[in-house]
Structure 1
Amino acid sequence: MSKTINIGLFGFGTVGRGLFELLRDVPTPNVSIRRICVRNLNRNRGIDADFTDSPDEIFNDPEINFIVELIDDAEASFKIVKRALEQRLPVVTGNKKMLARHLPELIALQRKYNTTLLYDASACGSIPVIRNLEEYYDNDLLISVKGILNGSSNFILSKIFNEHMPHQQALELARQEGFLESDPTLDLDGWDSLFKLIIIGVHAFGVYVSPEKIFNYGITYMNDNDIRFANEKDRRIKLVAHVEKLADNRLVMCVIPQLISRNKYIYSVEDEFNGVVIKGLFYDKQFMFGRGAGARPTSSAVLSDITACLYDYRYEYKKMRHSEALPAFTNDVSFRVYIRYENPTDIDLLQLDEVYESYSSSSFNYIVGRVSLRKLLSSRDTLIAHKIFLAAYPTD
């Protein structure tokens, strides 16, 4: 592409403003924002920039040769990115929900129009996990990718466990710091982590799995009893996303709170930071760590994607080329879980394969047992309706 990038920017929220300020404060040669498309032109944003509320004014501007999409509406985001690719305009997006639902179509559009789409900023904030999976881990030695992919929920959990902050106060502090999505359930219920995990799965193992097939559960129903249980076991609760290729070439994916022991890398990942553990056959474990939420970390990742296009970088989706050898997604695996419930009948909802430990009192009931991902997925709505909290509980 041209060695001068004139950006048409969609969205001026936390990350959009962060990108504008980053380019203003740290000038980047050959990169500038020409025009910004927003929903409300009447809002005073306190900056001198060319705003519009018409996407056509962006797409019909002959000086604009690059699109950056940073809005939180997934369907509107898809329309923008699709139109950019069809007009052969390179595009960067940070919308992980849109990517998780439309990635196969977007990959096909990139190939059809020979146009670049980059989205490292969508997966782990400042950690370049996608580009590393594409370039360094571009072979079949990879076994698993596991970690904390949502800085907002991790910030809340850190305040609760380290500073004994009440759950609601920690939530409000995360909101004030600009870490939460406009819809906080995306962070707290594990959806944000799920969307990122789907994107990572494509680049790690060449397999796309739609969101509806993957079990995800969050920390919304965690309470003081669960925190006390974790402390008594010398563990911390972390919201963990996990994709793993099993020995029989099956692929497992899930997002679930975990009771993490001190000997795990992600035990000490605090505040809005993300931590990703990549495991391979011969290189064992490698750990990537960085800020996963906030304007500056995410906008710096967006800028990295933009400047990569100056050198004609694009994702090659190398793993997807070998369709006959790709692992098959499955939910037919089981693992140990901690389940805290209110009514004795609640525990019958899951039909545990085994029970290892249980406790019941007038104010606190829990059970530790083994359950399959398939059962968890089929019972998810019921678990939510009964406000049950559960967490994976590894033996080590």
Structure 2
Amino acid sequence: MRELFYYQDAYIQQFDATVTRTATDDQGLYVVLDNTAFYPEGGGQPTDVGTLDDVRVRDVQKVGDEIRHYVDAELHGVVRGQLDWAVRFDHMQQHAGQHILTAAFVELFNYQTVSFHLGSGTITIDLATENVTAAELQQAEDRANEIVLENRPIETKWVTAEEAATYPLRKQLKFTEDVRLVIIPDFDYNGCGGTHPRATGEVAMIKILSTERQKKQTRVHFMCGERLRQNMTMRKQVMAKAAQLVSRPESDIAIGIENLIDTNKKLEKQLAAAREQLLDLEIAKLAATNEPIIAATFEQYSMQHLQKIARTLTANHAEKAVALVTTDHTKTQIVLAKGKQSGVAASANDVLKATLAQMNGKGGGNDTFAQGGGDTSLDAATVLAIITKQFH
């Protein structure tokens, strides 16, 4: 393992190697090389990507004792490997940042990291504690960035089990073979097989972005280095746009948003009141009919609106029956009701179900009140005609 190119020098971007085997598995075509600088996925760190003789390497996995490079075409003989250096260095920054932040939580609060994930977005560590305060997060972030700014060396070495026991390891290791240690002197000593930069300064910066509870643990989301810079650039653009929309400086965006929310709530109340007034006018207009069945169609009325109209009319005019249909061009909804003294013999529920059967609908109710809805294959006027033909 220690002879692999990515362990000899994590900064190797190009290399020559010989294809020793070509085969396929359930992930596709792959080649095995006599040596490689491509880091296989493992230990929380994603795979490297790049090319072999201009053939794309889309994934790298360690299976048993071999490292499989999954490629888009067959390769033979000596090949030239080229890493996507932006991806590799990003992984190096994020992984080293994880070591530093994890060690900061241990040093300050003895919060151990139980798992680590390096994805394409935020990086996460799961701390073995249910609660981490905002003050503790800030202290850990500050301490981590102190280590970054001190530009301490990041050393790697292979040691035996006996030699490892002489180091103040952050996490005790269970192994019998040689193990690779990643060391930040006088701060962090940890067994790790990942790739890291030469010094903490190359991590550039560490920023905690959010936390969430995970069972009895706390998941900390953070970013480092170039990934963090790009994320901050995106956030800056969003903040600038938000500041423009609320007509305030960026420092006052929260105040502007609060004002917009307050204004929106007031407008919603005013709109609701106006809708109620219009609904009352609509009810009064419908009540003026001399017909035994009040039948009407609407657009953009909710089921709640139809229910209120029907219940109000049958309560104030017990001799009436009501048939209401509304559509919003995505669905059609129906409410049928009968007053206590209505002369309509048909069951509201029976009429509703017979109507819904013609429009792929669902609904139900009882003899005096039923509601449901279906598709818009029939227009509202046609649906109402079908209802009134049966509802008598």
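What follows is calculated from the coordinates using simple rules that are stated; it is not laboratory data. This one's a predicted model, so the numbers in the text were calculated from it and none came from an experiment. Cβ atoms are built from the backbone, for glycine too; each structure is taken alone.
Values as computed for the structure displayed
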quantity	calculated
Read-out P(r) over Cα pairs in 10 Å bins from 0, in percent, for residues 148-275 alone, computed value 10, 21, 23, 18, 11, 9, 5, 2, 0, structure in 1, 2	2
Comparison of 1, 2 - label where relative contact order in percent (Cα under 8 Å, 6 or more apart) is highest	1
With FRET efficiency 1/(1 + (r/R0)^6) of positions 204 and 316 (r between Cβ atoms, R0 = 35 Å, to 0.05) derived as 0.00, matching label from 1, 2	2
Origin of the value 21.7, 70, where Rg and Dmax of the Cα atoms in Å was derived from one of 1, 2	1
